[in-house]
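Below: a set of structures, written as structure tokens.
Read-outs: derived from the displayed coordinates by stated rules, not from any lab. Since the model is a prediction, treat every value here as computed from it, not as a measurement. Cβ atoms are built from the backbone, for glycine too; each structure is taken alone.
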Structure P
Amino acid sequence: MLFLLAALPVYAIGWRITEIDFGTLLGSANKVQPLVTGLLQPALLRREVELGGDKVQFQVPCAPNPPPLPPAAHGPTITPGASCGVVGESLTLVGTGFPPNTPVQLWWINPIGAQSRVRVNGSYEPIVTAAEGNFTAQLTIPQAVPLGVSEKPVFHTIEARYVARVGGWHLTETFWLVVYRMLETIAQALMATFVGSILAAAISFFGARNLMAVSSLTRGLYYVARGIMNILRSIEPLIMAIVFVVWVGLGPFAGVLALIVHTIAALGKLYSEAIESIEPGPIEAIRATGANQIQTIVYAVIPQVLPPWIAFTVYRWDINVRMSTIIGFVGGGGIGFLLAQWIRLTDFRSAGAAIWAIAVVVAVLDYLSARVRERVI
């Protein structure tokens, strides 16, 4: 109880320093809505789209001899109720031959090519065609030419545009990019784990107290090895990735190097602790036969530590896959590199595809590594 009372000021100070504000968390929830939408609608599948429409000339104001209405045509066609009119008048527009149940946008294009949406039935919302592909719209002729410029009859253009989805679903280019970068991420983790585990195994023998307590020289090597591993473990892989990106440039090689260095330190510590926890009997028995240090390691140490080493290595590969997704944010290659770009470009649907891929791959690898550890240990 006294401990909790004494800890209250510490928590109060920590609350102020970290600027915890749940009001902002709840009040700014709308800012994350695009990202949540992207997660729920990842850009993995697409359908082919058909762009189409029709346009018709319309005279404003009417000339003494108004032009005739255009003849009927096949395909998507729009027909105005008149061939000319004045600003502010109501105009009926009939569309035929459009795809059924498809949104159609109406645009007004003035003589110099300036485009503007047309308000239909008092709204800028698209018109949805009927099941037969027809629609009827009531619009007001807009003031598309500045007042006082010219009052002579000129031709404007009314255009109806639609985007119709046709055909079946297809895998998007984003899907294949995500697959390639995800394979690159797994390969980064695999190479880093392979190289790092070999080097960690070599340094772990120097970091095991029970093997290095033979002489003052070996004890010195023990402290040096432990110091190197502690220093490397204290540096985050993200920082190492920045260093190697400056060193070797952008790309997966920089990410692999960063993961290798951190893997050496992390696995080296786990390996050496596994060596320190082995049964001393086999070591003493091998040494009693006059075996040297290398023979002692080969015949008394490695057979005991091999199962936990394999489990540690598989688990480290799982960790390296997760880390490689993060170091990509600083140019270390992999899926993280793409994810950072898509977030900066606010392409949240593509970012959602990458996040789902990361989640699925990490979950599968976590399951596989757990099964391997169960069989080995």
Structure Q
Amino acid sequence: MKKIRVLQCIRQGQIGGGETHLLTLVENIDRSIYEPIVLSFTDGPMIKKLISMNITTHVIHSEKPFDLRVWKKVATLLVEEGIDVVHCHGTRAISNVFKAAKSLNLPIIYSIHGWSFHDDQPLYIKKIKILCEYFLTSRADVNIAVSESNRASGTAVIKSLKAVVINNGINQQKFNPGKNFKNIREEIKVNSSAILIIFIARFTAHKQPLSLIKAFAIALKSYPGLQLLMVGEGDETGQANELVKKEHIEDNIRFLPFRQDVPDLLAAADIFVLPSLWEGLPIGLIEAMSMGKAVIATNVDGSREIVKNDYSGLLIETDNLVANLTKAILDLAGSKSLREKLSNNALKTVSLNFNAAKMTKTIEKVYEGLLPVTTIKLKVLAEGIAN
């Protein structure tokens, strides 16, 4: 029986939220019906991970959207791989794939992990981004928003937008606090009794790593035993290192590049912090909650759909971010009972609402709906006859 061949397209091979979602999707998809093939526009650790999973993976190098140079290469790939459905994750991916897919009459799904337009952009830039998103969403057969707020922020500026909401999900067997994990504290030389805060994200203005370092430096004056582990890379990596030196807090902060052993890293920590200026539906936050961490997140779109303030985590405002971060860090560092309450409720929240198997089944239904006469129906018929 011929499987349905789905091309999963992503902008980069580095590990981020959208890339983690893609990995989870191809791990959980029904391989008796679907054959996932991945196209990335840069190389990176995700590519190695996919290859180790025996997923057919291609890299067509491009670091910009609407890159006319790659359209022909993409079309050739679609034909050679016999693709049935094209699933694009993010703006750059769909902008570099839609033309080829449309020329071959292939259905397109656009998963919006976060809009390319934001309130902190110059007005003319934001308007251009909105026009681009209007154009791209109109080219997709199905648009998937990863949160209700993600869809709402889109429909607020793109009145014609139609999108279904499918929440991100994670593998709770992998992110399970009851498992045995590597001793990361020993690796990074942090005492087992110290309160360890962890940040796992890109070092960009969007994720506010510099604000976290400033808040941490202030918190240290009241709670000198605190430790901070910052995992990631990006445009602000150099500034982050310089700020740590300027504040003379080198003994309290550790830096690591992105790694694959995220559950081990989370297991070592007491508090997870995500001080983003905006989010779609942050997978890293869900992973931390699944590991029973007390979390601090900013009160922005997708994050507030995951965290209920003072129940499953602490939500802080982006105004006066450094001061708000400092207070939240000190509140959690000073109260083991608060950390335990948030941890227990975080575990319940993820278990009920952010399950990878449920997410994948819902996405499979989207694929099926785009192919009214497919091997899915033939397979069901064949199984019925066999039984």
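12.5 is what came out when mean projected area of the Cα convex hull in nm², for residues 118-309 alone was calculated for one structure; which of P, Q is it?
Q
Given -13500 as the derived value for helix-only ellipticity at 222 nm (-39500 (n - 2.57) for each DSSP H run of 4 or more, over all residues; to 500), which of the supplied structures P, Q does it correspond to? Walk me through the numbers on the way to the answer.
Details: P: -17500; Q: -13500.
Working through the options, I get structure Q.
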Distance in nm of label points 7 Å out along Cα→Cβ at positions 86 and 366 from the coordinates reads 7.3; which among P, Q:
P
In terms of distance in nm of label points 7 Å out along Cα→Cβ at positions 254 and 278, which of structures P, Q is highest?
P
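I have 35.2, 121 for Rg and Dmax of the Cα atoms in Å, calculated from one of the structures P, Q. Which structure is it?
On the way: P: 35.2, 121; Q: 21.5, 72.
Answer for the origin of the read-out: P.
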I have 19 for relative contact order in percent (Cα under 8 Å, 6 or more apart), calculated from one of the structures P, Q. Which structure is it?
P
